[in-house]
Structure P
Amino acid sequence: MRQAEITRNTLETQVSVKLDLDGSGIGRFATGVPFLDHMLDQIARHGLIDLAVEAVGDLHIDAHHTVEDIGISVGQALARALADKKGLRRYGHAYVPLDEALSRVVVDLSGRPGLVFDVDFTRAQVGAFDVDLVREFFQGLVNHALITLHIDNIRGDNAHHQAETIFKAFGRALRMASEADPRAAGSIPSTKGAL
């Protein structure tokens with residue numbers, strides 16, 4: 001069973017994550033950051049991942065610590081659920097449009113953290129959400145999932161659409177990368193023999 005549960009408690013946040021890579025796209029979110037809940041739901045639905053995230057953070061300061069720590073916790077859960085990565089495709093990619101916006105996300109379950117984030121948001125806020133936190137979420141995630149992630153927003157005029165295409169594409173790319181490869185016969189998809 002490719003499932004994981006993570007609890008992360010700091011002086012700034014308390015986060016719990018439950019993740020099932022072989023789910024059906026069911027999401028439950030209570031982070032105190034409504035726009036992030038909406039984006040996490042995109043990962044779950046488009047990745048066919050069952051994902052539950054609860055968080056209490058120092059939102060009286062701002063959402064930075066909460067969003068970053070959720071990214072860290074989701075990354076830790078991914079690393080645990082992916083385990084040794086035997087028999088997986090390893091690589092995944094997706095292009096996702098939403099009206100005028102188009103994003104591309106490419107994932108490598110490499111065992112090495114790396115983020116390339118080429119996104120020029122058209123405004124600084126979506127409602128009360130600071131769009132800089134999109135990068136912070138994914139930086140925390142890749143650092144702790146130990147994956148390589150390339151995120152490119154190819155075009156877009158609406159910052160909400162830009163963000164939503166990124167999260168949808170990430171879900172779909174992760175789904176592809178973490179699928180079993182029927183030709184791999186349980187082998188590690190690397191000449192090193194380990195990921």
Structure Q
Amino acid sequence: MTETPTPRWAKPALEFGPVLAFFVAYLWLKDRSFEVGGREYEGFIVVTAGFIPVFLLSMAALWRLTGHLSRMQAMTAVLIVVFGGLSVWFNDPRFFKMKPTMIYLLFGGVLGVGLLRGRSWLQVVMDGMMPLSDAGWMILTRRLMLFFFGLAVLNEAIWRTQSEEIWVYFKTFGLTAAIFVFFMTQGRLFQEHGLPGKDEEG
């Protein structure tokens with residue numbers, strides 16, 4: 001029996017769908033409040049409470065689809081549950097707004113520990129995705145570590161000084177765009193330190 005191939009849109013839909021759903025739900029409910037168990041919750045908290053199970057279900061579907069989850073995806077899920085849960089439990093949106101900061105500090109810190117040991121843990125995770133020399137991986141890892149730390153600082157600045165709505169736009173589109181631009185600007189590195197792919201060998 002031949003297996004049905006997985007549609008190409010399925011993986012990105014599962015990865016980015018929950019974030020877009022959070023954004024749409026926030027725009028819909030941001031000006032409303034809800035009373036649950038005698039306690040009043042703002043729309044942001046209600047949307048956060050709904051985002052947690054939606055994200056976990058999408059990760060479960062992604063695992064079933066691909067057979068694995070990266071360590072970054074697993075740790076992101078843990079932090080979403082922890083900080084999202086704290087926001088709902090204490091009825092305080094600040095915990096969830098700090099979540100991207102914690103994620104990027106964690107990722108940057110992990111890469112930094114690897115660099116201190118003379119290793120690129122980014123290479124361990126992504127070696128099959130981008131053929132780079134060892135020196136190239138070390139350079140990319142240092143840049144990405146600094147980039148993650150920069151995103152952590154930027155997230156703190158945005159949520160502490162700007163309105164909640166601006167932060168939601170920043171989280172939904174700004175962070176994703178920043179990561180895309182970062183890798184787009186690494187073209188010279190890939191040219192100088194790229195290795196020939198399997199199709200180019202022999």
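Here, each number is a calculation from the coordinates, and none is a lab measurement. Here the structure is a predicted model, which means the values were calculated and not measured. Cβ atoms are built from the backbone, for glycine too; each structure is taken alone.
When distance in nm of label points 7 Å out along Cα→Cβ at positions 13 and 117 is calculated for each of structures P, Q, structure Q comes out greatest.
Out of P, Q, choose the structure whose coordinates give P(r) over Cα pairs in 5 Å bins from 0, in percent, for residues 53-124 alone equal to 3, 10, 15, 18, 19, 19, 11, 4, 1 when calculated. Of the structures listed, the value fits P.
Each of P, Q could give distance in nm of label points 7 Å out along Cα→Cβ at positions 29 and 141, but the derived value 4.2 comes from Q.
Can you tell which of P, Q yields 49, 39, 28 when Cα extents along the principal axes in Å is derived from it?
Values: P: 49, 39, 28; Q: 70, 51, 26.
Value 49, 39, 28 for Cα extents along the principal axes in Å corresponds to P out of P, Q.
Which structure, out of P, Q, was helix-only ellipticity at 222 nm (-39500 (n - 2.57) for each DSSP H run of 4 or more, over all residues; to 500) calculated from, if the result is -11500? Only structure P yields this read-out. In this comparison of P, Q, the computed figure 27 for relative contact order in percent (Cα under 8 Å, 6 or more apart) is attributed to P.
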